Structure I
Amino acid sequence: MKKHRYHVSMPIVLAAAVASAIPGVATAQLEEVLVTAERREASVQDVPIAVSAYSEEMIERLQIDDTLDLINVVPNLFGGNNTGLGTANMYYLRAQGNDESISTFDPPVGTYVDDVYITRQNVNNVALFDVERIEVLRGPQGTLYGRNTTGGAISVVMKKPSDTMQGYVEAGAGNWGKTLVRGSIDVPLSDTVLTKFSAYYVDTDGYLENRTDGKDYNEADLTGFRAAVRWLVSDSMTWDVAVDGGKSEVANIHGFLDGDDRYSLSVLGDGLPMGGGMSDYGNEVDTLNITSNLAWDAMGGTANFILGSRSIEQDFLLNFPFSLDFFPDFFIIDNQGEHDMFSAELKWSGDVWDGRAFLQTGVYYMDEDNEVDFVDYLDLAAVGVPAPPSTAFLTLADRILSNTTESFAVYAQADIKIGDNGTLTLGARYTDEEKTVDFQGTVNSAGMVAAGIPLSQDEQEITPRIAYAHKFTDNLMMYASATNGFKSGGWNARGSSSSALQAFAPETIWSYELGMRGDWMDGRLRTNITAFYSDLEDLQTTSATPDGQFLTTNAGGLEVPGIEAEITALPTDNWQIFAALGWQNAKYKDLPGGCVTPNSNLAAYDADCNIAEPKRSPHQTYTLGTSVDFTLGGVTITPNVMVRYLGSQYPGTRNSGYNESVTLLNAGVKLSMADSRWELNLECKNCGDKTYTQSFLFTRYYNMPTTYLATLKYRFGG
């Protein structure tokens, strides 16, 4: 019997109707999907967590080229590039997210690569090559993925070196002048030392016509490499080490619409003081990462010692609108930052109590140092203020920000067998985290102290989890869970005066879930459904005020009830139908008083002091798709199509930037030779060229226009 592994989703009614309409046609079954959502390998049908998992095949079929593309397939996930920064993704999962990339603000949807946390949102738009699997954990992960993940976690699992000489090379071209080259090779040096080398290059012309200076904006120039070694030290010990890095040059400039054409008016005037930052307009990021995972048999289980080191250098010079009354972008940020992180984790997992329970326990340490030299200017000439060239730019604030985070945690989680079919999960994480901040320049620490603002924050928090899962049959599991999450506080670092650098408090969340995981119709239909209710306190959110201040505050509470469904169907051996369904109804609660109209400061109220809608939280997100395999003359042809529906939503605070609902179409076709060596892929994203606002900062930042890409891949060895 031929088997396939798929992880995709669709509404139950559609899957059941199609599959039941043609009984007996299919002989294939949906293969077991393995995930590491609980930091150990298990079937997705057995874990009491809301998790979406995508294998290498599905990453390719769903056109997930970087982690931002996950917004097209994950229920209740909305996102986009941050304002100005094409390397930074702001994710909003179950209405919780972050659109601030300054180093004193942490993302609530964490990104992990091979279990190592990416601390800065600046570089969380991960280009995907040589990836084994992506898992998106929805809801707080307060125990095993405990670092600030109040909204969820995106876990990228890279391929390990193979014991066989093999690899691939791929080249592609598309519209907007896109060229792509990438490849990978596995080179086993011996029976016990295995290596893998990978690299990629992507270059794209800008799609945003600038009608002021004649240039095209939002181009992309990406290069990256990865070298991995797997040393099979002994039968009981394995050591994985990887080094990766690269350069990303990509900005996200806001635009306007002229019919279907996107255009920009952004321009920098002459004579800008270049005080140590960028020498040209745009955004550049250089990264170097090292990960190490030493695993060995210990005390009847497995011990892992995981080390991670990340170094980020980011320079950007960008201008922004100041308010709706001034379309010329005369607010300018000149930024030069260095961000270094080191983490270490020692964990043990294995059976205890004579096999009646499975225990995971460990200790975690992380140290992060950030230094950012950034200057805010006002371009007076852009708004018609007469001034000689030497004084055409007014320095609003010039400062050097240094901040640190030291985090220590101890965690344990036990899965305890209850009878023959039940499993009780009990877990908790203790976190002790200290943060410090220092400012030098026109805004400074001395002024903060004088204003009564603390220069350090120290938080201790225990985040428990309890869940019960019951296997009613081999193919049906249901669970209930309650999970606590925690995200530490920070400072409003973009303030243009010392007194504006206010501290904000941690946010905490309880999330309650009821889930069902079921396989039906002889393994041809899979239905994974989760109902949830989130109760968050002290929501950290950002807003911009008409006087040019960028505020980060605790806006109040947030409650989010919702439902998510992920279903897969195989009506025939070669026909797949899938979809994802998300519904949520996010509402603010427990809001601060003192709102005065016209409101320009409190993020959770509109201008008339009515309670606003939480931003970037559409009530519905639906994905429907299908693909089919058929053979013609020794070539397997696989067309696919996917439709994504986003409900209406506000991308900005205070009900700003309203978006109508939008339906997006992705489509493609793959041609594979019989020996699977050669493969041609043709694809388009946003094929209907639909436009919606991903971010709003006094004006709109739109999604990508229609893109086309053709790639040719050759696999060798194996």
Structure II
Amino acid sequence: MMTNYIKLYRSSRYLLSCILCSLCTTVVMAQTAPVQNRTTANSDTSRRQTEDEIFRLRTVPIPQGLLLEVGGMAFLPNDALAVATRRGEVWIISNPYMKNNQAPKYQLFAQGMHEVLGMNYVNGELYVTQRSELTRLKDLDGDGKADSYETVYSWPLSGNYHEYSYGPMLDRDGNMILALNLGWTGKEVSLSKWHGWFLKLTPDGKMEPFATGFRSPAGMTLNNDGEIFYVENQGGWVGSGYLAHVEKGDFMGHVEGLRWADQPGSPVKLKISDIPNTGEPKFDVAKRVPGLKTPAVWMPHAIFGISTSGVLNYDTKGNMGPFEGQLFVGDQGQSKIMRIALEKVKGVYQGAAFLFRAGFSSGILRMNWGSDGSMFVGMTSRGWGSTGTSPFGLQRLEWSGVTPFEIKTIKAQPDGFELEFTAPVNEASARNVGSYAMRSFTYKYHSTYGSPAINASNRQIKAIVVSPDRMRVRLVVDSLKEGYIHEIKAEGVQSTDKLLVMHNVGYYTLNRIPDGEKVVITSANMVTTADHNMAAMSTAAGATTPLRAAASGKHVTTQPADWTTGADRTIVLGVRPGLKYDVEAITVKAGSKIKLTFNNNDDMQHNVVITEPGMATLVGEMALKLGIDGERLNFVPTTPNVVVHTFLLQPGKSDSIYFLAPDKPGEYQYLCTYPGHFMVMRGTLKVEK
């Protein structure tokens, strides 16, 4: 929130500081004005661009009756788009761009395969990854349909439903990289050989185990230097989703893949017993366990999605604004795309994640560049759920040509961070300490499913330096923490034409603090205690009450003493596939004594939150806004619209609560407020007189 601008222009001090700066070799960027307090200078004329005006979504129509649950996509030389589906089909889509206002045409190319979740077009042929094999498809007679389904390489399956397979991706040497998912039996398990691994197939057909420690590696790509990156999903041994750099012999963290580390050809020599299950930060454990790889960039859970999926390099094929060389990461659960700006410090990748585009129609799984630089996004939600309510879809993202005002990159400095913007900043707003907020946190590394944010602490800004071209702002902070995620907000920064930053929060994973020159703090660039106090007062004056956990009286786990005859009604809820409760309608008497037991028999976290009539969506949206505190607070916000709730449960856990049914008859809703679930995982509690 902004308050009145208080100008503290100290011209004499400023001139003196300029003389000092010119004599000092450790000042990195010149000053042009002293640090200001919180400002709303001309805030009545400022505005924030919208995603819709900058990055436009176009829906590619799908013929009625065609269940295009996209698992893989690849463009063909004639600019037709090949789409593989989870139902084992491959469709060829002509004119997916809908040129000349002509509808695209669909032709079935192949069918009868087992849940295809990856596809690539290599040397004139289509390769698809089924659950149990990599298959080469060939049209031998030229009729537009595959006649040959050739097994290139196969691997064992246990039959477990969670043994997904992904790829193939070509590495820079022409090898094909495949990724095998772990199974699920109440926890992640490697039930058959090489599950939890990356495998490399050489051009002559030889398989080489490449790396292990993967849980659910649904997306992988090469950066502009040809190095391999993949995205991981929260679960056991994975506190939150992340993007990581993968090299031969790496152990990425999930212990189950180590069951096969003693097999011939394995480049990994660790054993399961080598990995401590202490709940320490992964960065700290990696100091003691050689070969354990930490993420390049953490994706804060529930803020930047809940189920990372496809990852796409912004190379010369793309045309998506001023972010060349960065990576785009899709999220299946929250139907949105994040943007990642990487840098390498002391030989280790790290960088910042930002929200890029939300509002897709279904759960994002795959992304590809079209020939015109637009981004094609393939989606599915069956069994997994998503905030996009369609069961599947194909959309095309186009850049309007208008440059968004964004934080383009964040780069680590020896004493803080440098924010680079996509347009020159308004200097008064950029030098105002009230325009920023910063804190650091991390996650537990343990076998438990996911992790709350831990060790969170605020970082105080000591100095602010704006570059002469006003494209960069350097923030000097009180301290930096290696291995931690640093949340950097720039809510108050404006451009010279009074635009607010469209996505004003970046999350920088600091793996290494760089060497280099530090800023000399002077009277012109330093942030004083008075500046901080004024910013805090201004924030408090205009801020809304922060969201907190729901009152404890709404989660009673012991039977009240005055229930001498016990509960009038006992309700047991479970979960069935597709993000559904196994009981979706319950009728109770007004004022009756209820015992509700929730058994989470699913493979992901869930809760049960009973809301006032018509308030389920609002409560779900409030839960999203809990941010990094959401998991610790069970994703239950403080609001009178919550009647009662269970805790957020790990897979296989249960929780029983006691409450009185509302006195007022009506249709109350119950839902799972875990981000990405609340739109589909619901039921009705009907209260009768």
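With Rg and Dmax of the Cα atoms in Å, for residues 89-296 alone derived from the coordinates and found to be 18.7, 62, which of I, II does the value describe?
Working: I: 20.4, 65; II: 18.7, 62.
The correct label is II.
Kindly point out which one of I, II the value 6.6 was derived from, the read-out being distance in nm of label points 7 Å out along Cα→Cβ at positions 209 and 361. Write down the numbers at each step before the final one.
Values: I: 6.6; II: 4.4.
Structure of origin is I.
Compare distance in nm of label points 7 Å out along Cα→Cβ at positions 489 and 553 across structures I, II and report the one with the greatest value. Can you show the working numbers first?
Numbers: I: 1.6; II: 3.0.
Of structures I, II, the maximum of distance in nm of label points 7 Å out along Cα→Cβ at positions 489 and 553 occurs in II.
Given that FRET efficiency 1/(1 + (r/R0)^6) of positions 337 and 561 (r between Cβ atoms, R0 = 41 Å, to 0.05), derived from a single structure, equals 0.60, which label among I, II identifies that structure? Mind showing how you got there, number by number?
Working: I: 0.60; II: 0.20.
Label of the source structure: I.
Values quoted throughout were computed directly from the atomic coordinates according to the rules given, and no laboratory measurement underlies them. Quick caveat, the model's predicted, so the values are computed rather than measured. Cβ atoms are built from the backbone, for glycine too; each structure is taken alone.
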